[in-house]
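Quick note: the coordinates plus some simple rules give every number you see, no bench work behind them. Owing to the predicted nature of the structure, the values given are computational and were not obtained by experimental measurement. Cβ atoms are built from the backbone, for glycine too; each structure is taken alone.
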Structure P
């Protein structure tokens with residue numbers, strides 16, 4: 001129970017900093033109705049996790065004090081509706097230029113990503129390329145794991161899709177991801193499950209190209 005209360009209090013602190021801006025320990029203690037020592041304990045945890053940062057400021061009277069504020073990392077904890085804007089803009093593009101133009105955008109995005117990452121794949125055996133691709137996708141928010149099958153093939157599983165709202169409406173985004181995998185891995189890649197099509201993950205089976 002105490003641990004749940006601690007987590008809840010830290011969420012309240014993050015919300016206070018989001019809605020009110022920078023605050024001192026004293027400000028937070030008064031609003032929360034707890035001691036400054038208790039507030040500092042929560043702040044230590046949040047600072048350790050990279051969610052808040054402190055700035056020492058001088059006061060008209062008395063000693064300098066720390067002002068706490070959110071980091072960029074913490075800002076990602078709060079809801080974002082970027083996909084609504086993206087879908088609106090893509091919808092306008094379809095109206096103006098047709099759906100083929102949207103497909104071209106996804107193709108160009110795929111090409112940029114291949115150009116960005118292909119150097120990391122050069123000279124590596126397939127297993128290392130699979131591992132590297134999994135790390136790249138993880139860094140982009142796809143929550144990836146990978147493994148080797150009994151047949152000697154490789155499987156990449158993506159448990160999250162940051163662009164799912166867009167891909168639901170514009171399926172070419174999924175096709176471009178498959179093409180990107182094939183290009184970066186220089187291998188045979190088959191998608192066996194897809195989040196957008198009702199699966200619980202996006203799953204890809206990978207094997208060496210036929211000699």
Structure Q
């Protein structure tokens with residue numbers, strides 16, 4: 001592990017993995033992603049509007065609407081998702097050690113009032129691959145539990161430039177974001193937090 005890295009409930013955390021110039025460069029890459037595939041405000045199958053806005057890059061993107069949760073090859077507009085930025089792929093390869101690249105880089109934007117309820121990432125077809133998460137912008141209070149919903153949870157702050165790897169025993173852990181700490185970062189001019197999650201969706 002890198003200096004300062006730690007584990008919590010099987011989760012691997014690299015605080016400050018990306019320095020400020022790397023963060024700024026990645027934000028510029030993500031602006032290009034959002035130009036090709038604009039952020040949308042998703043709706044759950046039950047009709048509830050989520051508080052985060054989403055887009056994606058890669059061969060597949062994760063979407064939710066009245067028809068359910070799923071991965072699909074097109075943005076809701078019908079356009080193909082843009083490619084995953086090389087800088088994101090470099091983080092994936094360096095920290096996972098895998099030759100297999102992710103199929104999807106989900107991009108979530110949290111404004112000051114957004115949150116993400118406890119959930120498992122289980123729409124993928126092969127749970128042997130980890131999920132990689134990159135935080136940019138304002139701090140987020142991240143909550144992690146176990147694979148069983150009845151297990152207790154722990155929370156800790158994720159800051160801009162932090163990277164998290166959910167694999168092994170933590171791959172199906174329940175997790176979420178309790179809240180955002182507004183104005184805790186100057187990375188994004190209008191504030192807020194961007195979170196990237198890279199996933200392998202299919203085994204081949």
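Looking just at distance in nm of label points 7 Å out along Cα→Cβ at positions 16 and 88, which of the labels P, Q belongs to the structure with the highest value?
By distance in nm of label points 7 Å out along Cα→Cβ at positions 16 and 88, the leading structure of P, Q is P.
If Cα extents along the principal axes in Å is calculated from each of P, Q, which structure is the one that comes out at 76, 48, 35?
Comparing all candidates, it corresponds to P.
Determine which structure produced the value 1.8 for distance in nm of label points 7 Å out along Cα→Cβ at positions 64 and 192, calculated from the coordinates; the candidates are P, Q.
Label of the source structure: Q.
When FRET efficiency 1/(1 + (r/R0)^6) of positions 152 and 168 (r between Cβ atoms, R0 = 41 Å, to 0.05) is calculated for each of the structures P, Q, which structure yields the highest value?
Result for FRET efficiency 1/(1 + (r/R0)^6) of positions 152 and 168 (r between Cβ atoms, R0 = 41 Å, to 0.05) over P, Q: largest is Q.
For the read-out distance in nm of label points 7 Å out along Cα→Cβ at positions 48 and 96, a value of 5.1 was computed from one structure; give its label from P, Q.
P
Which one of P, Q has FRET efficiency 1/(1 + (r/R0)^6) of positions 8 and 136 (r between Cβ atoms, R0 = 35 Å, to 0.05), as calculated from the coordinates, equal to 0.95? Walk me through the numbers before you get to the answer.
Details: P: 0.50; Q: 0.95.
For FRET efficiency 1/(1 + (r/R0)^6) of positions 8 and 136 (r between Cβ atoms, R0 = 35 Å, to 0.05), the value 0.95 is produced by structure Q.
Suppose you compute helix-only ellipticity at 222 nm (-39500 (n - 2.57) for each DSSP H run of 4 or more, over all residues; to 500) for every structure in P, Q: which one lands on -4500?
Q
Can you tell which of P, Q yields 13 when relative contact order in percent (Cα under 8 Å, 6 or more apart) is derived from it?
Among P, Q, the structure yielding 13 for relative contact order in percent (Cα under 8 Å, 6 or more apart) is P.
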